[in-house]
Structure 1
Amino acid sequence: MAQPKRRWSKRRTGLRRSTWQLKDKNYGTCPHCHEPVLPHTVCSNCGYYDGKEVIAKKAANED
């Protein structure tokens, strides 16, 4: 198997690895309750998605 002739410099290695960083999550706001929510997911606070109630939530005083 072929071997490299020279060692890669630290700069070249760093330039290659510079794209490995993690990106921040892209949060939006729920149009119904205005809580932060990930795009294309049901809001965990109110249960709405795309303007429709998908998950029915219990009221706070109903136990």
Structure 2
Amino acid sequence: MAELEDLLSTAEFAQKAKVPAGTVRHWRDVGTGPAYLRIGRHVRYRPSDVMAWLEGQRVSTGDAA
């Protein structure tokens, strides 16, 4: 059986991403943030989902508008 990843709370994700927790909640509300899990009333993020989402946010210098 695969081991469970350590899940991140909204506050922990925000701290690691160096953004306010409100920004993370906004991303979730508008559907632009990483995939998340809802466990009862709690929201948790898989570190692998966060990393995949972050990679998708990467902008190459030549791509900047």
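Coordinate-derived values only; no laboratory data. Since the model is a prediction, treat every value here as computed from it, not as a measurement.
Tell me which structure, out of 1, 2, gives -12500 once helix-only ellipticity at 222 nm (-39500 (n - 2.57) for each DSSP H run of 4 or more, over all residues; to 500) is calculated. Source structure: 2. When volume of the Cα convex hull per residue in Å³ is computed for each of 1, 2, the one that comes out at 202 is 1.
Using the calculated result 31 for relative contact order in percent (Cα under 8 Å, 6 or more apart), pick out the matching structure from 1, 2. So the calculation was done on 2.
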